[in-house]
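Values quoted throughout were computed directly from the atomic coordinates according to the rules given, and no laboratory measurement underlies them. Fair warning: this is a prediction, and the values are worked out from it, not measured in the lab. Cβ atoms are built from the backbone, for glycine too; each structure is taken alone.
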Structure 1
């Protein structure tokens, strides 16, 4: 409020005077200086020139509130002084207008100011607790620099991993050849009146040969390396997204995993985060878009919160009675040897672990939107959960990509200690934000709307009349965007598998003596130690886990896989660890299903086996190309 004091010699530009002995004032003055730049000067009341220049202002006024001395000589204090100061920033004009046009707003804000000023010690402690030493708006140059290189590394792993398998999976003599899949899908789309080129966005419409599949993987590897070294990051990310979308579409059954969708979604948003320069330099870069940073944080929120909610929404009894982890370690697709030990933990520990998991997946995501230290705490909890999952299960690059998203919860104040001083100085320039409302605002509207729809669907609100009325337009937009796999719903293990069924594929030349085909990573041989495979993904091994949840009629690719074994396809056999018929293909193929379980300490000491199993029955009856 205006104090009624006019000083005789006004400063050359507005001057805010504050109590320099107040740590709370010092914290927020730095934030206001950042927002107003050179438009306002700031001096502590203890500065000797203050008393000499402005004797009209009683010294005790500085102890109770900040004082703003305008060019006219008018002096303002309290909340009005703060709002008039912030109004020098065009984004905060509304604060002064609200104060001057609304007496109620003015009275409430002045009352709040007086309350905080009279309890400044407590508020100083609270501010340091939740913000730390920095309440000013942080930069994200270092966060972006690391994040983009992590995304490049994950793309590199994804493309290299796929390159080693793609011909056996979808090549001309693969399990589900893309040159057969696309024409059949096109015919089906045309019958339904759909555009096949939009419903199945892939470059393989141009060329579906083995050579072109490998070319796409090779191009992805090259672009990922360019992104890692920092050459043309934004164009590289755009092309990486196009290539990975092309291959995931063509990959059919083998590239329908949630982490494939997560990489496409995070990779798409990263395009708008990256600098649009051929050779970016930290000393010349414009600040990263805060809108895009918040969209990537929203993606992390959606990923974690949805993963927790689907477990409760499924009404699965093992999640509700907290016994799910007593099954999880041995029933998950590709456990590690650490999972064998985790499976032996007592029931109370497994239940406690389940409670902690729910707390992190459902409660912690809300900390993402809190002040910086609270946000760091939330990010740390999510990171710890991801590391524990990474240690006990092989979920390819899923955990690594989630950890990369956690990195964006940190700012440059937190990260600068990890870099040498010479490197840090390159980020201390005063580049102006490069605002692209033509891109970021529509992007934010679409992503937030569709993500809200996806989370709401899990919570069951779409089943309510108001939910259908509210979200119908967004649902139509979601359906239209669905082929691009760029705004996705998430949630692993909504229903816990309580038994581990393993398919054992066998071949025979006479129909009497049968030999097992051994896969590279999935359980088969009882004495083979569960291995660490991630971030590599053996996609056939993963698909075999899903096939065991049903029967072969529900998994048409499995019949094709067995036919290729009968033909002795080298591309398909390369996906396996052992071919028991090296000279010529078998005459007969069959598949049996077993129930697998980890052994305990006693059983392993006696038998040396990590697994034990019981025969359940036939999975695929005997088939042959000669019948």
Structure 2
């Protein structure tokens, strides 16, 4: 918005009052919610939506619109009230807050076309805003990104990871506001109303910080103007507010967090006090400033623009799947400009650096800040990018809540975790992801893929890119032989039977490095006159139930082998698939705390090697 646009400040004050009234009414009707935290943010939201941001309210997803992220997602009622005030839907809809049949949920989700990504798990909004701003830069949009945060969530480490990223990328199109209302859920916040200390922290992280009275409309508008004029660094407005502002018996008082006003005397008193605060003859607020040009809608369910070139590997060639991942990612980047990559300072191990070398403008280095990386990936994906964040699989556990929220948002975040299992060898147990498959399978809408060779890695990466929603690929450190022809088909939810006969007495299921131990066991069993079937379970979620049940019926026992702890990995996935038909599964997994050693030594010591599989099969038969 040009800085000389005139706004009716009296009308903005009245809108703030209306937003408070709407928030109080909707939460009381619902019987739950957070009206007092809405009341503290009323002037902030009023001035942003109707005095500062440029957006077309009838086309909320336009890529020219300024973006708004409500990081303190429990203040959802005031967000909904603002969009009702903007005319997107009737104000009467606000009274359906939190009803099962309404998309006005307790915390915002992208079921609503004006919400880019789900918030409510505190500490994530700013990292997402960094990604949103980076995406605007990627597509050449002038859109600015605005965030409203709570002072309580400023205790989250992810906030400061995002702060570092914002400064590093110099996203001066971000203007965040911390609603410093002093009160958390159970007690006062760490800093209370010490705005100087909070501002000093933001300045120390390289942000331009402005301290204002968060209930002063003129001061807020001046702060936005200053933020817009600030170049080379993002801005944080530290706004002093009062929780429950405008309601005498709740204002700045503990014990009101997450409590709706009771219908009857309590609600009537609150509404009477708020209604008395309207300014008479304030005049109309005027039109919402529109973007300079009409924008397009991002493709949030992307389809492939074409088929990736066939993998160029020779049968038997030794290639680590982590290396094939980097090669495939660069190939996909050449095919589709929506593909972006992020890494947490391990790109020369995950091989995402191959993408960086070809497409530096679409590569975002998060350094050792996995939460910041995942949050930025979510923001990028929310605006149409296909985001591939990668790091060691064990470190993704730090960002697990972001994976969970990416699923709630149904974002195209394509996670890659390398260096999984005891097979990484000498680095030891702190680097060995032995929980990651369970972790990602528990994210219900997430595709979980585990390729065994370079060809399957390339094919599966292309598939996961265009799978709507989050996906996870586990890659391995050791080099493994290429076993698939370049033309071999793969599908999410599929598997490959790589050895079989009509006489099979047992099925061995592996993935990644354990597929090759299964093949080694197959060879030994063949020499001993025992026919075995071998399945490459490259997709753990969704899983190929049909093939597994067929194997169970035809061969009896299924032996699973995985470089993972027993809980939640390949074995339990197979058990779930064959349980309806009474299938029998014997699970081979890492069952004790590992230690450093040579990869082949550890695979054997922890019971995953071909000889252990052979022993298990013979014992079962």
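Among the shown structures 1, 2, from which was the value 0.97 of Rg/Rh (Cα atoms, Kirkwood Rh), for residues 382-485 alone calculated? This figure was derived from 2. Here Rg and Dmax of the Cα atoms in Å was calculated and came to 30.7, 110; which of the structures 1, 2 was it taken from? Computing Rg and Dmax of the Cα atoms in Å on every structure in 1, 2 gives 30.7, 110 only for 1. When Cα Rg over 2.2 N^0.38 Å, for residues 342-565 alone is calculated for each of structures 1, 2, structure 1 gives the greatest result. For the set 1, 2, ranking by percent of Cα pairs over 25 Å apart, for residues 46-269 alone places 1 highest.
Thinking of 1, 2, which structure, once helix-only ellipticity at 222 nm (-39500 (n - 2.57) for each DSSP H run of 4 or more, over all residues; to 500) is computed, gives back -11000? The read-out was computed on structure 2.
Once distance in nm of label points 7 Å out along Cα→Cβ at positions 158 and 550 is computed for every structure in 1, 2, the highest value turns out to be that of 2.
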